[in-house]
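These are the structures in question, set out in turn.
Read-outs throughout are calculated quantities, based only on the coordinates presented, and are distinct from any laboratory measurement. None of the values given here were measured: they were computed from a predicted structure. Cβ atoms are built from the backbone, for glycine too; each structure is taken alone.
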Structure 1
């Protein structure tokens, strides 16, 4: 049984606070790439969270924030053998893994048709030394994967005044990610990176005579052509095999509604 308990208090129509406790689990199994086929147990997660939700400026602005602490018991750790990358082992952490964090999101409508959004996340992870089955069970430092200390995003949406031929809107989003580890063992970390995307939409192009409507979107991803790594596998004597993120791409979408 995994309970979820929430206490919520509304101080006013525009401000509320809450406290939440929850647990969850991830089932165990056996890695098909393991050399020993030793099964690993389930991972159990326990989270405490407190936060607030608020609206102000005649409900043209919204601020939400949350502070949380998550404990992983028997955390499942995946890692590859650098001398033989075809071998991958999964173990349960012998010591509790803890991740504390903060999330803040802000949305505002400063002008008619314009919506601005800002999000920020802070993560502070603690990974105690864990036994490495590929090193005779010796205690070794492991990484918390996919856990950047800082991450954030900025979005900008604008809907133009209606035209006689349709509705036009524009969207821009910028995401920033701090450096983080992408493998459980070793010292290989991702560099921090920033991605900029944009989209221009023209919707509700009326074809007349109840013939439906067209929609046209022009878009671009990774406008600055940022070079970044999303995953990698260490190889002894070689360095690493790395998988890079998508470079700058652009295109258009044409839709028809009937």
Structure 2
């Protein structure tokens, strides 16, 4: 059963077609990876899903609910959250404060409740702090809640960004190159963690990834984009053997060498 689908989705920037009539279905509780050469339209597709870009044509549907035209905050409240290729934490906030930012959309306290310190507001703040501690434990950052985000090691910052995304209570989590810049040990830990996310929380994970070790190791379905078009889709083994995929990754460089 598809939790997310795009139908003939097209996004242009002037005369450049970044995503060209894309059809894709993401199955519920799956780990689905999008790959492709640089400039293939992968992050543009993520930005269309999350409301940062509006497609010129076609539709995007989340649990059959149309997303095109909705604001990013509305899309988050529907159950879609994301991380970014370049980490976008609040560097001068603590790890706990970054998590609480992710929880903000689910808090109900208003201005007067905060100023007057109403009992309901105090209870909500207490529950938010407990939820923040739980999420820090879940992303293996126990004891680091008081540290500034900028002072955390790189791998911890990646996990904190995922923790902040999880604070929004998503049904679909978008991960944009979660292993970028990681060493082999950190990469393996992130692979294990992504699988744990899906298995423990039952959420659907859609990721962009360049490392074939990661793609082959955790993906159930792989979609390949090239110049904004879907050129292949299937299991990791099927994708690895696809002539179109091999040409997209190796063909141009081979032509240049010759």
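Structures compared: 1, 2; top value of relative contact order in percent (Cα under 8 Å, 6 or more apart), i.e. the largest, recorded for 2. For helix-only ellipticity at 222 nm (-39500 (n - 2.57) for each DSSP H run of 4 or more, over all residues; to 500), the calculated result is -11500, so let me know which of 1, 2 that is. Source structure: 2. One of 1, 2 was used to calculate FRET efficiency 1/(1 + (r/R0)^6) of positions 11 and 211 (r between Cβ atoms, R0 = 41 Å, to 0.05), giving 0.95; which? It must be structure 2, since only it matches. Taking percent of Cα pairs over 28 Å apart as the criterion, the largest value within structures 1, 2 is that of 1. A value of 1.3 was derived for distance in nm of label points 7 Å out along Cα→Cβ at positions 67 and 171; which structure in 1, 2 was it taken from? Among 1, 2, the structure yielding 1.3 for distance in nm of label points 7 Å out along Cα→Cβ at positions 67 and 171 is 2. Looking across 1, 2, the calculation of FRET efficiency 1/(1 + (r/R0)^6) of positions 3 and 179 (r between Cβ atoms, R0 = 25 Å, to 0.05) that yields 0.60 traces back to 2. When distance in nm of label points 7 Å out along Cα→Cβ at positions 99 and 123 is calculated for each of the structures 1, 2, the largest result comes from 2.
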